[in-house]
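**Q** Pasting the structures here.
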Structure P
């Protein structure tokens, strides 16, 4: 699993245009090969700060997405942003879950 995280801060007067653009892309991106999930969040204390979280099954499919027209449209929203987007890609070497959390919590009790 590969996580693509994109943080965006939109100009207040461009928020509606930005959201319309993103909403037009979501369903088609979710249907792309290798896309496990796609979610759009906004900061409760700042309605102009957004975070896109995407999960991809492998690097090949993510690379295809990054080269796609749809991702180009997302990058094309730069004039609507207060500052450049922050893009981070997480490629886990080791995935840990609840067993790990429980083990760490148990060590604290010792």
Structure Q
């Protein structure tokens, strides 16, 4: 169960990072509200997962999922470009997250 919560928390990390950017320095109300809610839920999920998953592993997986999905969201929103090298590096990051799960 902790791994499912950790993955969901990583997804929420991408949501709050994207909402933070969209809030334009907290000048836009709804992206700011989404940021606060998703940040709180993401942190709560990370804290819950750390009850059963070692801190270093949980944090690395949480950050990895959030980082990859934040880039993917930015590409889909046409805020960033995907290159072959960036895609390969993101795939390596995903493989590292999977590897951490496999050895835990």
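**Q** The value 129 for volume of the Cα convex hull per residue in Å³ was derived from one model only; which of P, Q is it?
**A** Computed on structure P.
**Q** Here's something else I'd like to know. Using mean count of other Cβ atoms within 10 Å over residues 35-42, single out the structure from P, Q with the greatest value.
**A** Top value of mean count of other Cβ atoms within 10 Å over residues 35-42, among P, Q, belongs to structure Q.
**Q** Another one. Comparing mean count of other Cβ atoms within 10 Å over residues 67-74 across P, Q, which is largest?
**A** Largest one: structure Q.
**Q** Additional query: Where does the value 0.95 come from, among P, Q, when FRET efficiency 1/(1 + (r/R0)^6) of positions 27 and 91 (r between Cβ atoms, R0 = 41 Å, to 0.05) is the thing being computed?
**A** The correct label is P.
**Q** helix-only ellipticity at 222 nm (-39500 (n - 2.57) for each DSSP H run of 4 or more, over all residues; to 500) computed as -11500: which structure among P, Q?
**A** Going through each structure in turn, the value belongs to P.
**Q** Comparing relative contact order in percent (Cα under 8 Å, 6 or more apart) across P, Q, which is largest?
**A** With respect to relative contact order in percent (Cα under 8 Å, 6 or more apart), the highest-scoring structure among P, Q is P.
Here, each number is a calculation from the coordinates, and none is a lab measurement. Nothing here was measured: the structure is a model prediction, and the numbers come from that model. Cβ atoms are built from the backbone, for glycine too; each structure is taken alone.
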